[in-house]
Structure I
Amino acid sequence: MGRERGGDDQTRVHVSVLADEVVSVFAAADAPRDGWIIDGTVGVGGHASRILDACPSLRVLGIDQDPEILPIAQQNLARFGARARVRRGRVSMLDELLDEEGIERVVGWLLDLGASSLQFDRRERGFSFSVDGPLDMRMDPDRERTAADIVNTWDENDLADLFFHEGGETRSRKVAHAIVELRRRAPFRRTLALADVVARTIGRGGAGDIHPATRVFQALRRAVNEEGEELVRGLEQAQPWLVDGGRLVVISFHSGEDGVVKRFLSRGEAEGAFRPLTKKPLRPSSFEARANPRSRSALLRAAARVRTRASASGPEVKP
């Protein structure tokens with residue numbers, strides 16, 4: 001997502017990742033107007049605000065699963081009045097939420113994946129390896145499973161596979177073995193305790209390298225929040241709702257996520273359901289990457305919906 005600068009939570013200036021590129025997709029001359037953009041991961045409303053400022057005929061329904069973020073999004077979007085709505089929910093609930101809101105004409109679908117800076121910066125949420133906090137990592141506090149549950153109950157092979165496939169940690173088996181050995185003495189409960197074990201196990205890199213616990217924490221966060229499953233459901237739900245020419249935009253921060261999006265759009269293109277708008281994923285400029293280091297791994301893919309003439313005015317009939 002993005003980052004916030006200065007002040008308390010209500011007054012922070014949010015810097016959304018690849019915001020100019022997102023706006024250019026929805027504001028393009030051939031993009032449909034007079035309809036709803038669904039921001040499935042609205043966060044504090046950074047992308048939504050930029051879209052509404054640039055496209056006066058569009059409206060945005062912002063959805064997020066984090067109840068702590070929603071009041072901030074509502075405040076940031078209040079100046080747009082009825083053009084902006086905010087609802088709590090997950091990407092996998094979008095069919096239900098759109099029906100409840102009475103929304104039919106969807107002209108755009110935005111998914112900005114990963115955790116927000118606000119979540120990382122609040123130590124009590126347990127997302128960060130830089131400050132001590134409970135080993136939690138739930139974006140939705142109603143979820144039952146925490147990162148501590150995974151670390152303390154999964155067997156060594158499952159942990160190793162998780163760290164490798166969801167985090168890209170090449171020394172995953174070494175890390176998993178160390179965790180299993182140490183949890184026999186006492187369960188892991190705090191973020192810094194886990195981060196320290198990972199760092200001591202695989203060693204610290206040079207000054208310019210990422211923190212050694214980065215990939216392990218990413219893998220745990222993705223597992224706790226079922227991010228892979230949520231992404232697949234979000235993409236599948238976008239297709240029947242988008243009108244002809246409607247835009248699908250996904251910002252990912254993980255090669256596995258980008259692979260899911262790429263395969264979905266490639267299949268959609270082969271089936272005549274989507275037309276690619278980005279030959280290759282767009283990346284942050286060097287200026288943006290320097291100004292917002294958390295944006296460095298961001299990848300944006302976009303496509304336009306292709307519909308039959310008979311169904312171009314509204315959502316397909318769902319079974």
Structure II
Amino acid sequence: MSVYTRITRSQLEFFFDRYNLGTVLSFKGITNGIDNSNYFVETTQGSFVLTLFETLNIDELPPFIKLLSHLAYYRIPCPSPQLDKHAKSLRLLNNKPAAVFKRLSGVAIEQPTQLHCSQVGLQLAELHDCTEHYHFPIISHVVDECKTLFNQIDTQLTEIDRALIQDELTFQTLNYPENLPSGMIHADLFRDNVLFDGDKLSGILDFYSACKGTLLLDLAITANDWCYDNGVINHEKMTALLSAYETLRPSHKQEKQHWQTLLRVAALRFWLSRLTHQLYPRQGEITQQKDPLFFRQLLKQHRSPDNTVSTL
């Protein structure tokens with residue numbers, strides 16, 4: 001979450017007058033994340049988050065809002081869209097699509113324990129389970145996405161990085177498994193998108209990268225972030241996350257065979273996206289940049305022939 005679009009108090013009060021959510025008491029911009037503008041808003045009726053969507057237009061947003069309502073119905077702890085007085089969840093603010101969500105309790109954890117990893121693994125399995133037959137119109141093709149990102153930035157990379165990425169893209173083109181179990185995936189379940197109230201998982205945020213994709217890819221994206229400690233994958237945290245996930249959704253034999261491939265493409269995907277954000281930064285009042293070297297190092301570790309952690 002970030003702030004790219006600034007709003008005034010009078011604009012906010014006018015916007016909230018269209019809801020039955022009380023009178024605005026205070027508001028402030030949120031610094032976490034990189035895609036949308038977000039504000040915490042306190043009213044006489046509670047705590048809310050106002051999101052102004054910076055990349056998705058108002059016609060692209062209904063599938064995501066519908067998904068959040070579906071997840072809330074199944075008691076997945078996610079932001080619940082608030083309806084205005086005309087039963088609409090999307091409106092315009094400063095010429096940007098905007099929505100209000102109930103604020104979830106808890107904070108993001110920077111240094112997760114095995115207990116945190118276990119809860120995240122179980123929650124991800126519950127997310128996959130409750131959307132097993134859910135139709136989501138956006139389909140992910142992660143290798144193609146990596147190629148598109150690489151083509152945008154390849155001329156600005158060092159020869160070493162360019163060669164590493166090209167080699168990995170060749171490997172993924174030849175080896176990415178297209179026939180693994182698929183469904184609705186979060187695709188961005190990093191530490192800053194999960195809240196804990198004490199030691200209890202209390203919220204999952206930022207579903208705007210959600211898509212239909214390989215379930216194992218979602219698990220790999222999650223494991224790459226939650227189980228990475230001081231430059232290496234933590235075996236104990238990886239075991240905690242995977243064991244909890246498999247209590248609800250046991251992995252297929254074919255998934256186990258391709259686990260390392262999925263860890264590699266997950267690292268590549270976010271290395272490329274962070275490089276793109278770094279090379280082409282977006283302007284905003286409060287913004288956040290994330291270090292792409294994190295995923296470069298992780299990709300090299302997963303590619304190493306001595307790697308022993310990349311097993312499922």
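For the reader, a short list of remarks on this structure follows.
- Value 4.9, calculated as distance in nm of label points 7 Å out along Cα→Cβ at positions 94 and 174, assigned to which of I, II: II
- At a computed 1.04 (Rg/Rh (Cα atoms, Kirkwood Rh), for residues 78-125 alone), which of I, II: I
Quick note: the coordinates plus some simple rules give every number you see, no bench work behind them. Keep in mind it's a predicted model, so treat the numbers as computed, not measured. Cβ atoms are built from the backbone, for glycine too; each structure is taken alone.
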